[in-house]
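These are the structures, in structure tokens.
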Structure 1
């Protein structure tokens, strides 16, 4: 059985402002760096074998705090990135509604299938994130591995491996600096 420690990156200024980050490369703010250090202290004793992280700066900074505390090897995987929000990245919801009213309404009506202009659908995110996790599970079938990523990407992992409906993905988005242990038996992996 693999123990995955799903870790959402620490806080950024854009989180505080309510901006849609998507795949924009935003750094942690001072509180986010403190949160990353606290996660590292908490997970230092679980016996991690490896750390995998999104290659976006906020996830890298969070993962590097864990590396500093544990000495465990860090691997970057762009498949662990957040959902791409396309032209909406960096905008507040009010700005998105004002500039992209019709597209925003279509997304509200069908959030699983409609992507922001230039962005990704939920299914596209699910496909790439699950492939990344499958690679990790194949390499570490009975170990403890940290996965440092983003709210939506981590929610997708949870609903997939907990056997929940994809419609529940928004209910599973962790807070900044939150981590969840997920135990995955070999029979739970995709064939």
Structure 2
């Protein structure tokens, strides 16, 4: 059986001295994780750089065509591209930033759920690429909506609504949760 390997990756593909790390339910962000240089021209108190890392392999047989596929999908945090203004960073803002990372994990779970419904076929690579592209679009949309509706954490009522929504969805999709990779 011949194996055909295709790798596709990264919503945010960053090179860094400080390696990215995967989302894990027992690993919460802390301000020491934010190693990037703050943007003094930004009104933001902090920025979380996180994204979806995705790869897949397709197994092919010269006789039977595509016989299977495997995927890896992770939510990663990029310390060197995440920053905070230490003079205004507080626990409330850190919780808001944590939920940006949690939203990335939620997007990964949605992505894994969609992948779980696929069957091996000659179209699998195109299907996986399309799902990956849509996952990135959906993630960006959700992140922007989160900031807009919470007014970057200022609207505490909306912040609480988002925390409740994300936690509920993470629980609902628990069978698709991330397990530590690095």
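Taken together, the values in this text are just the output of simple stated rules run on the coordinates, not laboratory data. Just so you know, these numbers come straight off a predicted model, no measurement behind them. Cβ atoms are built from the backbone, for glycine too; each structure is taken alone.
Consider the structures 1, 2: one of them gives 10, 38, 35, 15, 3 for P(r) over Cα pairs in 10 Å bins from 0, in percent as calculated from the coordinates. Say which. Going label by label, the one that fits is 1. If FRET efficiency 1/(1 + (r/R0)^6) of positions 48 and 104 (r between Cβ atoms, R0 = 30 Å, to 0.05) computes to 0.15, which of 1, 2 did it come from? Checking each candidate, the match is 1.
Could you figure out which one of 1, 2 the value 3.6 for distance in nm of label points 7 Å out along Cα→Cβ at positions 88 and 112 was computed from? Answer for the origin of the read-out: 2. Work out which structure the value 34 belongs to, where relative contact order in percent (Cα under 8 Å, 6 or more apart) was derived from one of 1, 2. Matching structure: 1. For the structures shown (1, 2), mean count of other Cβ atoms within 10 Å over residues 96-103 is largest in 2.
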